[in-house]
Structure formats: structure tokens, C-alpha cells
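What follows are several structures.
Quick note: the coordinates plus some simple rules give every number you see, no bench work behind them. Bear in mind that the values here come from a model prediction, so they are computed numbers and not experimental data. Cβ atoms are built from the backbone, for glycine too; each structure is taken alone.
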Structure P
Amino acid sequence: MFSLEIIRNPKPLQPLKAAILDFDGTISLIREGWQQVMIPLFIEVLAETPNGKLETTTELEHAVREFVDLLTGKQTIYQCIRLAEEVAKRNGIPQEPLVYKHEYHRRLLQRIHHRLEALKNGNNPTEHLVPGSYHLLQTLRQHGLVVYLASGTDEVFVKEEADLLRVTDYFNGGVYGAQDDHKTFSKAMVIQRIISENNLQGQELIGFGDGYVEIENVHNIGGFAVGVATNESERSGIDDWKRKRLIEAGADLIIPDYSDMEQLESQIFA
């Protein structure tokens, strides 16, 4: 059952002109379960360090989960940079963060290969979307908003997966993702570009995301932040851990998905 929860502001303070959306967990469920790839890989790396061998698997898992969760929403490379720091802290010799990132992507693509192949073969993409995603995107465009997608996943993958899910055309503002040179991209940079290109005030921007970073970015510039606390594995209901993190980040509303767009639309559009 849909349940919209008002946390701070019940409605945007000004009429909205632009929207920014995260991708994985906010629109796409293709990469559902990515943590079950990243966390074991990082534990494996730390367990091979001199001091890591003295820690239990439970201790290593706690350490890894803490920084992976903290950095969720940022580019993947930031989690890999932190992994390299944790390796050095345990008297290991870290590899370049890009090495860790590429190995993570290799393992993740093995996990989601069947989903990508099914979509390439023409299967209905609905089961790989957060419920109501098409209706949300249609509604934003019908209200005249310029709609942007900004993801911490590499841009080449984001564009491919957005095409497979048949959502690319809704993003008339563009599709943006992570670059190997991580200093050239961030969600905060995309938000500043949106404000500059459209001559907006922060209050005229709405953001949708399931990660701490994008909600905090939108909140910090005075935009209206909608936390999407989707239970990705069930495609229904609220993920309590996500809800707590999104509230901490500054979400104005918490929703499980977009399955009741009539209620959500009345909440965000006067």
C-alpha cells in the first residue's frame, strides 16, 4: 500500500521548473543487490592485508558496511578510494581505486547479466523499474519541468540501461553519470548547472533519490527533496534503513515508490 510521509515541508515553497532524479534505486532496479557484490569484494580485499588478517569477518563487514553506506549516492570511485585508504590503514599496499572499481563492475555485471540480456531481447522493462516510474516521468514533463538524470554509476552504463528501460526520452535536460576522472562530475555540479542554465532559484528545483548524497545536495540549495525509500528486492513497501538515512539527509517527503501518482502529484504541484 502506498504511504506518503511528510517530514519537513508538505509542499514546494515555489512553483517547480526543473527536476533531478537519481537512477539506481530511484528509477532503475536493474542493479538491485549491488551491495551484495561490493561488500564481499571489499571484505575480501581487506582480509588479505596484514592487520586485516587479525580481524574477524564480522569486524571487517561492519567496517565496510559503514563506509559503503555513508558514500552511497556518490560516484562508485569514492567507495573504492575509501577502500584503498582502509587497505593502507591495515598496513597493506593498496591498488589504484580504479582497479577496485573495475573489478567491482566485472562482478556486478556477472550478477545482472541475465537482466540486461532479457531487456535486450525485448522483455517488458516494468519489472526492472521502481513501480510508477513511467507515470512519474510523464507527470513531471506534463507540468513543464526540465527533467535531468544524474547517477553515481558510470555514464556509459547509465545511458545504456536508461535506453533499455525506455526512459531516456523523458530526460529532456540530459543524462549524466560518473566519469573515470571523478573530479569532472558530481551530482552537486549537475545541480549547479541546472540552476545556472535555467536561471533558477533553489526552491524551483525538485529532486528524487534513494541515496543520502542527492537528497542532501537538493536540501542544501533549498530545493524540495523527495526520498524514495523503495524496498528494491520486494518492489513494494518501505526500506526502513533507507527511510532513516533519507530523513537524516534532509528529505521533505518519504515515499515507497510512485504507485499513487495522484496523491504525490497533488502534494508537489499546487
Structure Q
Amino acid sequence: MVTKEFLRNVRSKTPLIQCITNNVTILDCANALLAIGASPTMSHAWQEAGEVQHGCDALVLNLGATESFKAMELAVAQAGEDGHPIVLDPVGVGGSTYRRDFMKELIASGYISCIRGNAAEIASAVTGKATVTGVDEPQDGESGYPSDKETAQFALENRLTVVRSGPVDYITNGNKDMYSSSGDPMMKRITGTGCMSSCIIGAFLAANPKDFIMSAYSACEFIGDCGERAARETAAGHGGTMTFRQNFIDELSRTEAE
């Protein structure tokens, strides 16, 4: 019921999402947003970033686009002025001081609505320190990573929603903790699942601005459900990872929440 209502709002409101994302997944992110009924604009030039954001409904930042940090700063300032939700995807911050320092600046602005990353990235955001890059498995307190309680405290102190992806997604705003166990291991075997997820969360927040944590949770449930359906279809057709990638975007476009 939750996902149904929130997804319907995305499809009916068709929010325009400015995505400053990395070149590896820019096409997948655009197609994912179109598939769910939102509209993407992949505007990276600093000369127009603020102006473009003024005409949008949300902003998604992917720190893999290191060449666009100036554009991100200008877009964040405009989104903050306009009251648009901002989703931060801290790609690679665990292994890059440059990205980690910039992430801290963005969070300090007070404008970030949601930060979504894997366990290593969220651990780096919470602790402000380097972590093992690319690790998505450790959960509550394992391998020295922050516990759920510590992550919730970080969310509360910075007045944002945290989405830590993994076998079970953890979503918190510091006052409420939620868990989403939907999804399939196949989702980790293609590039861009996380990037697409951040963009989809941005669309859910834009279309459902009154309850960010439920918007983020509903987006996670929807994304995971589509991943499960795509995995079943891929297995039935004896396909591989590229077939799954196509099936996943197909499911984003045709799956109605149940």
C-alpha cells in the first residue's frame, strides 16, 4: 500500500529531476527515471547548473562526477533556496580524500535531504574517515563499520535521511528506522544499480515531499521488487547480466506495486 501510493504520485506528477551523475551510468539513470514516469535532465555545466535546477523538482548528485563539483555547488545553492529535495550519492568517498572532503562540505550546507550509498560509503560519511572501497556486505557494527544506532544519530544530527544499501537496505532519519529486504543478488552484478536507485529516490522525494523517510523506503521496496522480477525473467530466459540490465529497466516501467 505504501509503495503503491508513492509510486502513483511519481507517475502522475512526472517530476523533473536534475542529475549530475557520472558518465559511466548517465544513460541508465536517464532511462530509469523515464521508466518510472519522471523526467530527467542531465545538466552538468556549471554555467547553467543553478538556472536549470530552478526549473526542476529535485536534484541528485553523484560524487563519481568529480569534474562537475562546481556545478554541484551551484545547483545545491539553488535547490536549497527553492526548497527542492537533494539526494547525495557518495560514490567512492571511502577511498578518496578529495571526494570525502567535498561530501562533508555538501552535508554541512544543511540542504541535503537524503544520502544513499553502500555500506562502505555510508560508513565513510558517518565517520568522516576512509573505508574499504566497494564493500557492500558489512552491516550493523561488522568490520568496524558504524552500527545502525550510530548511523541514525548521524542522520538526526544532520537532519537528513540515510539509505544504506545492502542485502537488507537500512533507512533512517534518526527518529524512525526502516528496513527493506526486497531485491536480488543479480542487482550487484551490473554497473549502475546504485546510481539508478539514487535517481529513483530523488523522484520519489520530489513527488512525495511531506514524508521523506517513507518516500525513500517506498523507493527501495519498489526498486527491489523490480530487481526480483527482472531476475526471475532473466533466469527463465537463460540470460546473463546484460539481459538482466534490460529486464530491470523494463520492470521499472511496467511494474505496479502490490
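Assorted remarks:
- Computed 21 for relative contact order in percent (Cα under 8 Å, 6 or more apart) - originating structure among P, Q: Q
- Highest-scoring entry among P, Q, by FRET efficiency 1/(1 + (r/R0)^6) of positions 72 and 88 (r between Cβ atoms, R0 = 25 Å, to 0.05), is Q.
- Top of P, Q by distance in nm of label points 7 Å out along Cα→Cβ at positions 16 and 208, largest first: Q
- Source structure (of P, Q) for FRET efficiency 1/(1 + (r/R0)^6) of positions 24 and 168 (r between Cβ atoms, R0 = 30 Å, to 0.05), computed value 1.00: P
- Test item: mean projected area of the Cα convex hull in nm², for residues 104-191 alone calculated as 5.7, pick one of P, Q: Q
- At a computed 14.0 (mean count of other Cβ atoms within 10 Å over residues 48-55), which of P, Q: P
- Computed 2.9 for distance in nm of label points 7 Å out along Cα→Cβ at positions 216 and 232 - originating structure among P, Q: Q
- Which entry (P, Q) yields the derived value 16 for percent of Cα pairs over 31 Å apart: Q
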